[in-house]
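Got some structures for you, see below.
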Structure 1
Amino acid sequence: MREYYNVLFLCTGNSARSIMAEAIMNRKGFPNFTAYSAGSHATGHVHPQALRQLEIAKLPTDGARSKNWDEFAKPGAPELHFVFTVCDNVAKEVCPIWPGQPMPAHWGVPDPAAVVGTPEQIEKAFREAFMILDRRISLLLCLPLSSLDKLAIKREIDRIGQQ
């Protein structure tokens, strides 16, 4: 395997989980990883609580935007090495053909944007989603990717998605 990787995090709306994962990976994975995020049916806006979690973690929010996954299937799009679905709905959809034949994995995370309740309950749901993504990304970054074969990498990233 290589030593530099492009990662795409997918969700249906690209307003919360995939946005947070993109920011976490771009901070923790730099300079070996560049992360992107997109949605099958992008909402066109980033959820304010997702931005709040990024601010609390002192991660940049400038440039965070909700994008449709077609952006990453067009000519000239970055060659992808990994594609992680972070919601169960998008994992069931037929994805576009991605440049680079990336390795897919499903890392389902409960949707904090679907939580209805008090402001505290909503903030807690976003915090929990952020922590799950942060932990999984940290585990991925601990893998010796450049020394593993593709089958071993696939097995490990699937295992991480179950944690």
Structure 2
Amino acid sequence: MDQNTLLNILSGFLLILGLIGTILPVLPGSLLSFIGLVVFKFSNDSNYSWIALLVALFFVILGILFDYLLPIYMTKKLGGTKYGIWGSILGLIIGFFFPPFGFIVAPFLGAFIAELLFTKIKSVSALKSALGSFLGFILTTGYDVILSLIFITIFIYQLLN
């Protein structure tokens, strides 16, 4: 197997792993996808510029900032606490074992239950807080998934041309 093929396989693996990581909180999804593009840059099948990679890196860094700041903002905006955020993350991990709806329902339920258990807010406020945490999570996850899919599309397009 030549070096070019090896780079393409490694790049494809990192891109797919990155896409999976956009849903799993233990993997840095869009960052792994970006690294896949960087690896692919060294392949003879790639012809995009280093400036294109810098633009991609900008969007990855923006996504990382969103990952941390948007759920907090949305939760606080709707009256939640850090417990709602952590409950949402725990719910996501549990939801991983119950696809496909576990990814959607479990973060919301995790935030709601955490707010009820660890704060003194009433169920309506906990529900509102859970909604904020959930919306923040969905928006950031959606951003990361789209970004990783764009990177995969670039990879496939480059391979086919």
Structure 3
Amino acid sequence: MRDKSIHKWRALNGASKDVMFLQTHEYGALGIADFTHVHSPVTIAHEPLKHMLFHYRMPASGWAYAQVIYGGESFAAFSDGLQKAFKAAGGVPKEVRTDSLSAAYRNHSNDDDLTERFNELVTHYGFKASRNNRGVAHVNGAIESPHGHLKSQVEQALKIRRNYNFETRV
């Protein structure tokens, strides 16, 4: 008898639903910063360009900022990108999250210590610094997935241009 009532209930109401926990973000509360590698064969004067992108995003609005970085994930590149993103956004969020960027965190310490220069930047702008899992990169979907969208847009623009070579960096 129990089987018939369950069968009837499922016929009327459908299968059980997946449980989802929606993430909501307060506007201006969180900014996420990361670097991403570009695989497009861009050249300057026909010489391969070694570069990556600094990518900053505000998850609540989806607003994003990106900048070409020549070289690696240095503090200078991180700081420059972050400050330009703040300027372009017209303000500083309450919190800035990264993965375990060595430009921002002392990853070989047992403490959750910021590097001295990043701590000075945090103090100057007055935001809270946070990071994803210690020592684990590529785990923040709020920036990792948009990396793919950003790189796809760049690739599409280069294809429309029909040329991956530029005469100068400017």
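Every read-out reported here was derived from the displayed coordinates using simple, explicitly stated rules and does not represent laboratory data. Keep in mind that this is a model prediction, so the values were computed, not measured. Cβ atoms are built from the backbone, for glycine too; each structure is taken alone.
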When mean count of other Cβ atoms within 10 Å over residues 29-36 is calculated for structures 1, 2, 3, the one with the largest value is 2
For mean count of other Cβ atoms within 10 Å over residues 13-20, which of the structures 1, 2, 3 scores highest?
1
If you work out distance in nm of label points 7 Å out along Cα→Cβ at positions 101 and 125 for 1, 2, 3, which one comes out largest?
1
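Say we calculate percent of Cα pairs over 26 Å apart for every structure; which of 1, 2, 3 gives the highest result?
Largest one: structure 3.
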Can you say which of 1, 2, 3 returns 2.1 when distance in nm of label points 7 Å out along Cα→Cβ at positions 77 and 93 is computed?
3
